[in-house]
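So, here's a batch of structures to check.
Only the coordinates and a few stated rules stand behind these numbers; no lab work does. Computed from a prediction, not measured in an experiment: that's the story for all the values here. Cβ atoms are built from the backbone, for glycine too; each structure is taken alone.
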Structure P
Amino acid sequence: MGRVVLVHGIAQQTMGPETLVARWLPALRDGLALAGGSLSSGEVKMAFFGDIFRPSGTRNLGEPPLTAADVTDPLDQELLLNWWAEAARVDPGVSGPAATTRLRTPFVIQRALDALSHSRFFADLADQLLVGALRQVRRYLTESDIRQRVRQRVLDTLTEDTRLVVAHSLGSVVAYEALHEVGTAYPQALITLGSPLGIRGMIFDRLTPAPQAGAGRWPAQLRTWTNIADRGDVVALVKTLAPVFPGAITDVSVHNGAKAHDVRPYLTARETGAAVRAALDRLP
């Protein structure tokens, strides 16, 4: 049936649609239950695109692990430094880019990776995964073939039964762009979780369709759009989207604890459950 379509974010290349639904659905149901709602498994589908970023198997021992030396693209560097600055802002234990530290490395990129790996937000995440996450964002934004293939996965999952799209992280960018391509009256509701859509320069100004006069375009079929962000979410650098997407966005703040960007605390939040219930109750 697919009344609700879920769109995941970065670093899911070793997963699959069924695996991710199995992770997301209990959390989504918990949030809905807190808001007095319910949802069956048959009403939910995952728009999965992670495998597009999964390297093909080879006969050799694989590619060497990604390190700071691989962060050479200006977009990767800008995003990394923005994550670092935001992590320092929300986590007292993280020294910021301008702070004097005892780190011996002269490389700013390595300093950024070291700082993030010791922050509450990235919690001992290896450099390999951090650099890989940066690359996925950049490849989506700069490689037209990748971008279209990823968006097509969302378009292929949407049906006339779809009423609501719930999108997390980079998935919110994918969903936003895909909704402009649908060409139908559905889906009419969008919920974005931990979205980077409002980051000017890196994300916002690279959107398709392009913003006009500094304002993002509103997907024509949407009747409601709820944007939910944790104030400590480093990826969602801009927490409120209403000022940059003229329309009727409802910006909601939640508290996810230490895992500010993790999708499951977002889904278990009463605020998310209330937004899902309101969207489904309002639409036929």
Structure Q
Amino acid sequence: MIVVAGGSGVLGRSVVSELTRAGEQVRVLARNAAYAESVVGERVEVVAADVRRPDGLGQLVAGASAVVSAVHGFLGGRGAGPTEVDVRGNAHLTDAARANGAHMVLVSVLPAATDSPVDLFRAKGEAERYLTHSGASWTIVRSGPFLETWLDVLTQTAGKAGRPVIFGHGEQPLGFVSAADVAALVAAAATDVAYRSQVLEISGPPLTMNELADALQRARGWTGLPRHVPPQVLRLLATVTRPVAPAFARKNRAALQMDTEPGGAASADLAAGSIRRTLADVLDEAVSP
């Protein structure tokens, strides 16, 4: 049995699908069990659990061969952000996996670093460090930004005019990758001992946000120039809204980092063979009726 924490998210759902197709028994841990049941299907066991609270996690992991952490606090408000979810929550999962002799697979991000100015990237770096020093069996999977997520953001901001909003100049090359490809690598890391004690990196061909927006507009038949939020505005919003709207501030800070600093591209060819879905594939699915 494999435990997937965060199994109802964009990545988690794909991980669950990969594992069940391979014949694995899966238990999903989710804060909103009802929603998780509606998206992962009746054949998958769903248990209400909050990784921020360690009580009972050990029992939920008992008997598992592997624990996959696909949780994140990027969109969480006060008390549910990266510190609470990605640092403390992953530490709780790591402790439960170690205590039960289960392999721990941590889903991280390519810019993860304990000194990153972005709290999510910093929290992922801290989670990686805790895991690798915990004594638990481990694999870390770092990925570039998900194509599905950012195509959805561009679609939602385009409105009726079909003019997506790009946060920043949109000229920084990024390693956009399909969440389905990341999920396949995560599932392999949970089941194949050859991946243990390794940091796996996966990203797609370099693509700017401007190029991604252009591809979306052409696929949907939209015309008109995309709109841009200047980096100066992102920086201001990230600062002034932090005390009252931490999640909103977090989005702006991450967008600024993605727009101005290199990152989101794998530094090694380790996972190059894991790319199965192209931008065209993901676009076809995104724009289909």
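Points worth noting:
- Structures P, Q were shown, and distance in nm of label points 7 Å out along Cα→Cβ at positions 95 and 119 at 2.2 was computed from Q.
- Among P, Q, structure where P(r) over Cα pairs in 5 Å bins from 0, in percent, for residues 39-150 alone as derived comes to 2, 12, 21, 24, 20, 14, 6, 1, 0: Q
- For 0.60 (FRET efficiency 1/(1 + (r/R0)^6) of positions 31 and 207 (r between Cβ atoms, R0 = 30 Å, to 0.05), calculated) the corresponding structure among P, Q: P
- For distance in nm of label points 7 Å out along Cα→Cβ at positions 55 and 223 computed as 6.3, the structure of P, Q it came from: Q
- Structure responsible for 4.1, with distance in nm of label points 7 Å out along Cα→Cβ at positions 111 and 215 calculated and labels P, Q on offer: P
- If mean count of other Cβ atoms within 10 Å over residues 199-206 is computed and equals 20.4, the structure in P, Q: Q
- When relative contact order in percent (Cα under 8 Å, 6 or more apart) is calculated for each of structures P, Q, structure P comes out greatest.
- Structure from which 3.3 was derived, distance in nm of label points 7 Å out along Cα→Cβ at positions 23 and 175, options P, Q: Q
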